[in-house]
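Structures for review follow.
What follows is calculated from the coordinates using simple rules that are stated; it is not laboratory data. Being a predicted model, the structure only gives us computed values, none of them experimental. Cβ atoms are built from the backbone, for glycine too; each structure is taken alone.
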Structure P
Amino acid sequence: MSDKLSPMQQEMINRADAIFASVGDVVSKAVEFGKEQIPDIAMQYVLFHRVYSTSIIVGSCFLLLLGLWLIINVAVRNTFKFPENMYIWDGSRAAAMSCGIIISVPSIITIFLQFKGFLLVWFAPKIFLIQSLVGLAKGVL
């Protein structure tokens, strides 16, 4: 069989051990580098989700407070002294009530949907990472 091989192919076969050893060294270095980076990647992932979920919760709470302020102070209590009619609200008060409801309802829903993740990422980051990895594995497989 060696009669049909070119000199280049014969030299490659002769040096195959050295080539495989070199490839093995590169792979082991890459694996070691990956092992060193895993804690840093995990910390950055947790930090990102802490900032993300905190900003979602804080923004939703702000919008909820704004909506409740519109409903209570502007629409119900009429602190801006819009004209009052005995039988019907002024259009401004009705608009404030509508806007307040439109802002408050999605804010309440967002807070309820995001609150578990917010608590997990702040008070149980290891469980958060495990759940994220399980979700990633289910999505890939």
Structure Q
Amino acid sequence: MTFQKVLRLIPIMFCTVTTIFFFILGIQSIIFFPDVTFKGPDILFFLFMTFLTTLPTFILVQKDTASRFERIIKQILHFLVSGCLVFGFLIYLEYLIMETAIYAITMFSLMYIVGYTIMEIRDRKLAAKLNERINMLQDEDT
């Protein structure tokens, strides 16, 4: 992934992560913390937190010639750093308690897998379109 692609992806990821975070926070609050109330500073902190959790995407910046091994290592590193940030914030906010830990880990892993799968499918479709255009151009030249 190039640096420019990451810069274009960060705002999209921020909006997506923020929406999913507030959706999950709402469900979790109803189930585990029915009496909780959020104030303005809390909401701003949540927005800051979701923005910080999108920044590890810069780990994925690499050369086009990166090997498959390098891409896998960067993906694992991205998952671990993102997870540490998310769970660090959840522990700081005292939302990660024994009853919610499995739920939080499952939801984070599921969100990560779904996000990665969507990104991979989109990239493969783009690659197929580009290959099709290249083939059309080569057919015209012959």
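State the single structure among P, Q that was used to calculate mean projected area of the Cα convex hull in nm², giving 16.9.
Corresponding structure: P.
When distance in nm of label points 7 Å out along Cα→Cβ at positions 13 and 101 is computed for each of P, Q, which one produces 8.5?
It must be structure P, since only it matches.
Quick check on the output: 2.6 is distance in nm of label points 7 Å out along Cα→Cβ at positions 85 and 125, derived from one of P, Q. Which one produced it?
Considering all the candidates, the number was obtained from Q.
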